[in-house]
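Nothing in this text is a laboratory measurement; each read-out follows from the coordinates by a stated rule. Since the structure is predicted, the reported quantities are computational estimates derived from the model, not experimental observations. Cβ atoms are built from the backbone, for glycine too; each structure is taken alone.
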Structure 1
Amino acid sequence: MHDYVENRKGEYYVAGTRVPLECVASEFLRGASPETVRDAYPTLTLEQVYGAIAYFLGHETELSEHFRSVEQEASESRSAQTPLRAELLARLDAARRQLTSPRS
């Protein structure tokens, strides 16, 4: 038997690749055929795509919850960074104006 999915530090990937299982599952859930998923991720074999889909379908409830949780954490992280990003953009804009302003 072949393992098609591996868990690395709490994240799921197609085994032996850097392709997240969530990407394969999302494409599949949007109606993409396994062949279309493989075309979108050319480093995968068709066997890996079918194996990843089968794994996802066998664990759909827990994986869907995991994917939602990860997205929630990412969203919260992005929200927390917004003030810092605005400040950085303002500083970069000020530095650009200073560099491009004519010197007397």
Structure 2
Amino acid sequence: MLHDAGLSIKYCAFAVPVAVYPTNWTPTQAVVGNTSYAAGHRRKPILKHLRVLGCLAFVHIPNEKQKKLDYRATPGIFNGYGISTKQYFIYDPLAMTLLRSSD
């Protein structure tokens, strides 16, 4: 996954949760005809927030840091999900930094 995304091996800690994250939304033999998430929460999961590791992502630049004709977002590479928050980790190759974003 890292090789296909064009990321170095140092981001392995972010790639493993991305690979394991969708397993709660796949059917299992323990819960017949349902997913483990649906059995525990009594509703179907919302999957629109799932992204592919290495896809193009944009991080919003706050209005305080923008000038009138500046870009409103900076491009980056999707690197993973936040564990306890609804945030994404995005690698900015221009600044060589890892950013958190919920936008």
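One table, with the values for the structure above:
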{"read-out": "For Kirkwood radius over Cα pairs in Å, for residues 33-72 alone computed as 14.1, the structure of 1, 2 it came from", "value": "2"}
{"read-out": "Given 3.7 for distance in nm of label points 7 Å out along Cα→Cβ at positions 49 and 89, calculated: source structure among 1, 2", "value": "1"}
{"read-out": "Structure from which -0.51, -0.74, -0.79, -1.17 was derived, log10 I(q)/I(0) by the Debye sum over Cα atoms at q = 0.11, 0.16, 0.17, 0.23 Å⁻¹, options 1, 2", "value": "1"}
{"read-out": "Distance in nm of label points 7 Å out along Cα→Cβ at positions 41 and 65 - structure with the largest value, from 1, 2", "value": "2"}
{"read-out": "helix-only ellipticity at 222 nm (-39500 (n - 2.57) for each DSSP H run of 4 or more, over all residues; to 500) derived as -4500 - corresponding label from 1, 2", "value": "2"}
